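Trainee: Below are structures written as C-alpha cells.
Taken together, the values in this text are just the output of simple stated rules run on the coordinates, not laboratory data. Note that the coordinates shown come from a computational prediction; the quantities given were computed from them, not determined experimentally.
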Structure 1
Amino acid sequence: MYKKKLFILATAVGLLGTSAAVGASGLVSKVAGVLNKEVSVSVDGKDTDLHPVYIDGKAYLPARDVAGALGYSLNWNSKGKEIELKAKDEQAVQYMRMMGVIVDVSKAQDGSYRIELLGKGDDRWMILFADKDTELTDKDGKPVAAGDLKAGMRLTAEFGPIVAMSYPGQSHAHRIVVSGESLVKEDVIQSVEKTKDGWQIIFGETKSGVAVPTLKLTAGKETSVMTAQGESVAFESLKTGDKVRAYYGPFTTKSIPPQSPLHYLVVLSDNGQLAPVEIQEYRELAWKSVPDGEKIHLTTKKDEAQVTVIDSKDIRLLNTPDEQKNKLEEIKAANGKLVEVMYNTDQDTLIGPLKLVFDPESKALVGFFIRK
C-alpha cells in the first residue's frame, strides 16, 4: 500500500515560529515578527483560529496549524531537513503482486521499459511498464536501473491499481524487487522422471544412436510449469519431445551431467494445451459435477482448479455407468485424449486429490479417478 506524500523543504524558518537561533552554518538566522490577531484566516470559506505573523512586511503562518486546516498531517524529518505533509483523507492504494521471471524487456518510445512477465500471484502473465516513478531495487534494497533488466531475471512486482483489460493485462509497475538471475535453456525434453521429492526434467543429445543426458533440472513444489500464456501445466502431462524454455540455476553442479534447480518451465510446443476460455469452461463443468459432500473437503478454489489434457492410455476410473465405460473404451481404442480437472483436498495425504475426467469431443463427464 502506498500514500501520496507532499514534501516541503524547510528553508523558511518563519513558518515554524517568530524567531530562531543563529545556526553555525549561516543557513539559519534570527528573525523577529509581529503577531496580528486582527487578521483572520479562512479555508474554503470556513473560519480558523489562525493568525499570521508579519516579518519584513510578509505574512507567515505556522506550518503545522496550516497543514491541519488543509486536511494534512505534518511530520518533521530532522535528518533530511524536510517537512512532510500527508493527506489525512487520502485512501491507501491497493497494489497487486506477482512473482515471476522476465521473458522479454524492451524500451518504449516514451522512455519507459516494457517488461513481459510469467509467474504466479494476482496474475500469471503480465506486461508491466517501468518508468521514473517505479521503485526498482535488488533484494538487498540497492537501486537497479531499468535498463539493466534482462530476460531470465526473477523478481517480485507490485503494480496497478489500474490494469488494462487486455490479454495479457498491462499495468504500471509501482515497485520491482529483483531477487536473482536464471540461466535460460530452450530445447526439447529428453525425458521426464518422477522422484521422491518432485520431478527431474532431463535434456540431452544423441550420440551414435544413444541418448546422452547433458543437463538435469530438479523441480519441487516451488517450481511453476506453464504455457507461454501463463496457464498451469501438470508435470504428468510433460513428455519426451516437448519443446520447453527452462529458467534454472544460476549455479550447476560439477557432476556429469550437471544438475541445477528448476524455477520456471514454459511449455512452447502445443502439448494439447487448452485455450483460457476452454479451461474456464471445464472448471465450470467440473464444479457442477463435484458432489456436495466432496465440496466441503476442497482446498482449491473453483476458478483455480488445474485443467490439463492427458492421454487415455492406462486410465482407470471409479465404478461408472456402462455408458461412460463404453465411451472411455472408445477413446482408448482411438488413442484419444481426455481432459482432467484436479482439485486439492484436505484428504490428499490419505487418498490423494480429487480428479474428474471429461471427453473433449462432447465435454461430457467420463468419470472420477480412483483416489488412493
Structure 2
Amino acid sequence: MNINEKEDVQYLLEHQSEIEEKIGYRFGNYKKLLIQAFTRKSFAAENEEYKSNEELEFYGDQLVNTIMTDWLWHSYSTFPNSYKDDFFYSEKNESELTRIRAKYVNRSALAHCIDVLNLDRYLLLGKSDKNNEVWKNEKVRCDLFEAIIGAIAVASSIKYSYSSSKNEWNWDVIEKSCKLMWEILDFDENFIDMLYDKCYELDIREPKFSFVNKNNDGIFRCNVSLYLNNSWYSTSRDGSGKTETAAKMDAAKKALDYLQGYQIRQIIGNATEKTAVQALNTLYLKKFISKPNLNCFIKSHDDGHQLWRCECFIDEYKDIDGYRQAGIGEAYSKAEAKRLAALDMIEFILKIET
C-alpha cells in the first residue's frame, strides 16, 4: 500500500463519528466492517489486507427492498378492517404502492442520499477507479448506500446474536438506518455542512443546534443559534422532520437563509440615495441577487422639464407580494430617478430579509 492509500483509510477513520452520525449506527469494535463498506474492488485488489464491499452490497440491496416492503405494509395495511370477510384490503392500491416504493428504492434516489450526505468522499478507490473518477457514477453511489446497509446488518447481527442461539438480522437497527438516510431525499443539498462552511467563511463560531422535545405526532423540532456581533442569536425558525437528522437539516437550511439576510442587511442597512445603486451592485457582485436592471424612461414633460421614471427589476423577487410597487423612482433628472428607484428597491429587500 502506498502513502496515499494509507491516508485514504486514515481519513475515513478520522471521520468515523461523523459518518456514523449520518447513517445512524455506531460500529464500535467492528470498524473493519465500516471500512469494508467503503472499499471498492479496485482498492481491495491493490491491498490484500482489505476486503471489497461487493458481498455487503448484495445483502444491502435485498435488505433495502425488504425494509421498504415492510414499511409499506405497516404504513398502509395495519389499520382496522384490513381483513374483512377473509379478504385483504389495502389503504393504497398497487399503482400507488409502486409509486411510493419507486421514490425511495431506485438507483437515483439511493445515489442522491449518498451525494447529499457527502459519504462518497470516503470511498476507498484503486488507481483505475481514481483515474475514471467513479464517484461521479450514480451506480457507484447507489452501491455504496447498499453496502453501508449490508455492513450495518452484519455488525448489528453479530451484536444481536450474542443473546440468541441463532445468527439473525436486527431488523429494528437496519430499518432505523434506512429511514434515516431516506429522509435526505427531501433535501437537495447537505445544508448542515453548508452552514458550517458558511460560518467558517464568515469567521464566526460554529452554530449550536438544540432539539425541542418530539411532539405527539412524532415530529422532531430543531433550532439553530448563530454567533453574531459577539452574541448568540436564535434564528427563531425551527426545523422539523421525522428524524433528528431531517429536523437538523431543515433547521440548517433556514439558518442559511437567516445568515444570508443578515449579510444583506449588513451591506445595505445604511444605504442612502447617494449609495443605493452601488449597494445593489455589491449584492450582485457577492451573488446575493441577480443583476439589477434599472430601466429609465421619460414619463412626461412639465413646464419644460422632463420627468424621468426609473423602474428597478430583480428576477428572484418578482413573485413576492409588493414587488410591482417596489423599485420605482421619479425625478427631473435621469440619475436621480435611478438613485431613488434603487433606494426604493433596497427598502423592499430589507422588509423581505427582516
Structure 3
Amino acid sequence: MKKILLLGSTGSIGLNTLEIVRSFPDEFKITGLSTNTNISLLTEQIKEFSPETVVVRDSSKSAELKKIIGEKCEVLSGNDGLIEISKHCDYDIIVTAVVGFTGLIPTIEAIKRKKRIALANKETLVVAGEVITELCKQYNVELLPVDSEHSAIFQCLNGEHKNEINKLILTASGGPFLNKNKNELAGVSIKDALTHPNWKMGNKITIDSATMMNKGLEVIEAYWLFKLPKEKIEVIIHPQSIIHSMVEFIDGSIKAQMSTPNMKLPILYALTYPNRYSYRSVRTDFKKINQLTFFEPDFDKFTCLKIAYEVIEEGGTAPCILNAANEIAVDKFLNGKINFIQIPEIIKDALDKVNNHKNATLETILESDFRTREYLNKKYL
C-alpha cells in the first residue's frame, strides 16, 4: 500500500486525488492533508481518511480546527506547517496540489527524503527548475507531472529516444476569451474570467487560463521537465481539450494522448507509474465528439504567453519574478483592484524593475520572490 501526503486536499486536484484513493482503497492510504482555509471540508476529509497530520495555512483557522477535531490528528499551521509535514510525515508519494510559490520548499524537503513527487504545482519548476531538477538527480527521485499536458507528453515519450523528438506540442483550450478580440478584454468582469469552458479549477488557475499565463507557465515547466529548447516547445489552441498534448518526432510521426477533460487520469498515472490500473470512471466516446479543431495562439492578444517564452531566454530568476508578479496581479484582479488587461502590464513592470539574478540558487530565488512582491504591493496598493 502506497502512503500519500496530499498538499492542497480541498482544491480541485486534491478532490480528484481523493476520488482516486476512494476507488483503490487497498492500494493507497492518506497520511497527510492540507488546506488554505477550508476547514469545514478538511474536517470531513479527516473523518473519512484518518490522516496522522494535517496543515491549515491560515493560523487562526488551524486553531479553530483543533477545537473541532480534538485529538483525532496533529494539526500544523502556516507555510512552516507545510514544510514540517513534508519533513516528518510518513509517506511514499507527495502530491503537491497547492497553488503558487508556496509549493516550492515542501517539494524540496520531499526530494531530500527521496519520495516520489507527483507534481501538480507547476510554479515549483517555473521558479526553480534548475534547482529542482538537479536535486532530483542528486537524490535519484522520480518527479512525475500531474498537469494533464505534461502527463500527456510524459506518456507519449515512454519508450522513445530524446534525440528523435522534433518538438513538443502543448494544447490549450484558449480559455473563456478565445473568441474575443484584444480591445474587448479591457471590459471583462471577474465572473467572465472565472467561467472556463472545459475545466473546473480554482480561481487562480482559472484566471491564468483566461490570460493564457497558465500555458506560459506550462511552457517553462516543459522546458525543465523534458530538457528541450523553447524553440521545440509549441503551443496550439485546441478548444475541445480532448488531445492533452502531442509529441512530433523527426520522421514526421506524431503521438497524442487523448481523453475527455478529466484530471483523474493524469493523477492516477502519477500515482501508479510505471503501471496502469483498470479504471472505469473515465471513458471517451468518439461517436459523441463532432470535431477536433486547432488554431495558432494570438500572442498579441495573450501577452502573458509571449512573456513566458521571453523569460526562458532571460534565464536566472526572471521566471521567479514573472511568477510572483503574476500571483500578485491575479490576486489584485480577483479583489477588484485592477482590470484584466493590467495583469500582463504589472508582470512586465516587475520584470523591468526587479533585479534578475543570473545565478538562480535557492537563496536568490527566495530573494527575487520577496523583492517582486514587496515592489508590486507598494506600487499597486
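Trainee: Given a computed value of 0.95 for Rg/Rh (Cα atoms, Kirkwood Rh), which structure among 1, 2, 3 does it belong to?
Mentor: So the calculation was done on 3.
Trainee: Which structure, out of 1, 2, 3, was helix-only ellipticity at 222 nm (-39500 (n - 2.57) for each DSSP H run of 4 or more, over all residues; to 500) calculated from, if the result is -14000?
Mentor: Label of the originating structure: 3.
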